[in-house]
Structure 1
Amino acid sequence: MKQSQLFTKTRREAPKDEVSKNAQLLIRAGFIHKEMAGVYDFLPLGLRTLNKIVNIIREEMNAIGGEEMYMSALQDKAKWEATDRWDDEKLDIWFKTKLKNGTEVGLGFTHEEALTSIMKDHIRSYKDLPKAVYQFQNKFRNEARAKSGILRGREFLMKDLYSFNVDLKSHNEYHEKARSAYMKIYERLGIGSLTYVTFASGGTFSKYSHEFQTLCEAGEDIIYVHEARKIAINKEVLTEEVLKDLGVKRADLQERKAIEVGNIFSLGTKFSDALGLNYGDEKGALKPVVMGCYGIGPSRVMGTIAEVWSDDKGLIWPESVAPFKVHLVALLGSDDKVKKAADDLYDSLTTKGIEVLYDDRDCGAGEKFGDSDLIGIPWRYVISEKTLASDSIEIKERKTGKVEMKKMASFL
């Protein structure tokens, strides 16, 4: 991509009504556009990063047997009434609307009801189990307040996977696979060292659920970290009983703020019982399917990365999710030598499959370097009259600030 052709532009100042660091930086760098509070568009740079996050998640879900599908956002009122989750008095985050014929429908904020109903057409016997199905889809939640940028939106992208097993034992085995897969995801996303498996309330289905919390001062959650064991406890469940269950001492825990970047939890047979999802066992007896739910918000993860990997100059993307690997900056001089060398290098790198954003704009070095720091691509390659004098390229690593010179010939 040549930067002169990129329709988005950087901004020196963040919108005055935007208070979250992640949204300020992503808007200024041209990754997202704010439609309204809690609703954002992903521009070309932002979509490239979001898609890379999605692909990492997809690969790890496939690796544990997940099958991808795509479901409707419009939700059938009757299914949600069957599980007692339609009434606004009991669940106040619905967006609801009506069809032309007066039928009331909702915009999905999760998909247990809809997928359980689908599975009734495909699960008959124990031989049909286990199953694990997932999707990436925009969810809609009517949040009372939306002031955390893309960390908490009214419309946002979510990966939700649902597992279906014959009993609790096989469900727990899959749950452990998912827990390991999630930690692989966060390692690949560049936030693994800051992310902790966190014990939280399991609701009515199990004693605990597992959250994945990334340490960050912008976080909404308080967790208590056991550094040696790489686990944490959510403040909401920190009791002597929990400490005893986990075999940890209160004195060994550190209070930290964190952002929840994923969760996995057991659903038991609540939805199976309510919607009639049963299977026949080896003796032909009908039994309810045991379910689990596993969520990650790719857009929320993107906001988290922006919060934790940034500095006073701008974003610092991990290479695995950066929109491009290299930001090629040409400092155009009085003749065409710099442009010719930069064009040749751009062609060479792209031919080798290296993703390059080429700043070919006719503007000053200060503006180009400022934009490069703000956008946060991992490597900056600079070509100027000075570097050409030694037939070299100046290479700067965004994360460390380390600068070195390398001969041009080694890239062509």
Structure 2
Amino acid sequence: MSHSIIASSNPIKVSKHNLCPICGKHDWCFSSVSSYSFSEGPNEDFVFVCCRRVIESQIQGEDGGFYIYDRTSSKGVHIYEDVMQRAHRYERMGIDDKVKSPTDYKVKVPKKKTILCENNVKEVDLIDKVYRALFDALVLEDYHKDYLRSEKWDEQLIEASMFRSLPPSGYDVYKIIQKKKSGTTLSDFEEMSLSLKNRSRKQIAQELFLKFGDLEGIPGFYLNHSNFNNSNYWDFSGKQGILMPMFNVEGKIFGLRIKLDDGGTYKWISSYYEKPIKESETEIVYDNPMKKGSKTSASVSYRFTDYQSPFLFVTEGEKKQNVVLIKKGIPCANVPGVESFRTMLSDLDALKERGIRYIIIGYDADKSSNTLVLRAELNLIQALLEGGFEIFIAEWSEVYGKGVDDVLLSGNDITYESLEQYLDKFDC
């Protein structure tokens, strides 16, 4: 039976309320719907699950369903479909397959997603000014300095990083105070949180509002509401932790990352999320409960030296970026997630204008066993070669540490291999 794909939907991104069926995560993955036309019978829509984390020929997904691998896209996305859908689709296409679908099988088409809110991000010039004023208003608390020192950071590195401490939210402080009033013993961390040097987020946000006016469109800021006097006030989102600036290729702060005290994970600062407020059989309606909030698009961050250098080191992680910059004196790009290097491709001309000719890739040493990291590295190499750069690979023994920062801060060093030397290690 002849057939053709007549249309494909825009990607339907996963979220906290719509997890990836394969890996069960709420970010990075998506699904899409392709409409097929057949020479016999009606047209039909088929759902394809696009997971960036898992690659298996067949798998029981985190949602309990069974999925079969279809292909991997040129962007490294692994595409699956429900086993019964595959059987049904093949039957309609006239392809003989061992698995047969029930005669009453119906493809599960995702519900239509309606977004009532917009992510109205301001121009980067204003974002940079507000964020720099925010960093001027904050200090790095002693307990965060102690943590960095335990990671073998010296005072020069701490100062150059521009890292600051994000104080607890007003609500978190209120909960601790209420707990103390009730006579409950506070943890050491809670006691410390009541005696920090930084002013409250509300105070700092009000100061920035007076300086810059409406903070709508500056990721992290949003209008909060006080039930005490029934009024709105500017506030800043996110849990307590180490706040880290992310710089674009022009040296402007375009976004913020945070290393959370609670769990130590790294996240983008955002005051935007899509909360489902209404659902029917065919549609889910979302809105952002953080009034006038917005989010930053994940992108590569750059730190450059004061002098022009023809080299750019590429690694994954804010801490590693600063260690390479300060300890090696090499400009460094931070890829916040190995696959997000693709945002770097639009910066290649600007990097050349800065005099960058050679790129050193220094992904973690576990790439030898982590196929996701290795695949991302090879994709990055291909893209940079096409962009006209000469590539070197930073190498070190995993005995010295997983990341380049572990190696350099332990007093050891890295070696550099040409791309030809590096690729000779692969059987290809």
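Source structure of the calculated read-out (Cα extents along the principal axes in Å, for residues 226-353 alone, 81, 49, 22) within 1, 2: 1. Looking at relative contact order in percent (Cα under 8 Å, 6 or more apart) for structures 1, 2, the greatest value goes to 1. Hey, FRET efficiency 1/(1 + (r/R0)^6) of positions 34 and 154 (r between Cβ atoms, R0 = 41 Å, to 0.05) derived from one of 1, 2 reads 0.15; which structure? Going label by label, the one that fits is 2.
Of the structures labelled 1, 2, which one yields 24.1 when mean count of other Cβ atoms within 10 Å over residues 26-33 is computed from its coordinates? Label of the originating structure: 1. When distance in nm of label points 7 Å out along Cα→Cβ at positions 370 and 402 is computed across structures 1, 2, the figure 2.9 traces back to 1.
Using distance in nm of label points 7 Å out along Cα→Cβ at positions 170 and 386 as the calculated read-out, with 5.0 as its value, let me know the right label among 1, 2. The structure behind it is 2.
All of the numbers you see were taken from the coordinates with simple rules; none came from a lab. On a predicted model such as this, the values are computed, not experimentally measured, just so you know. Cβ atoms are built from the backbone, for glycine too; each structure is taken alone.
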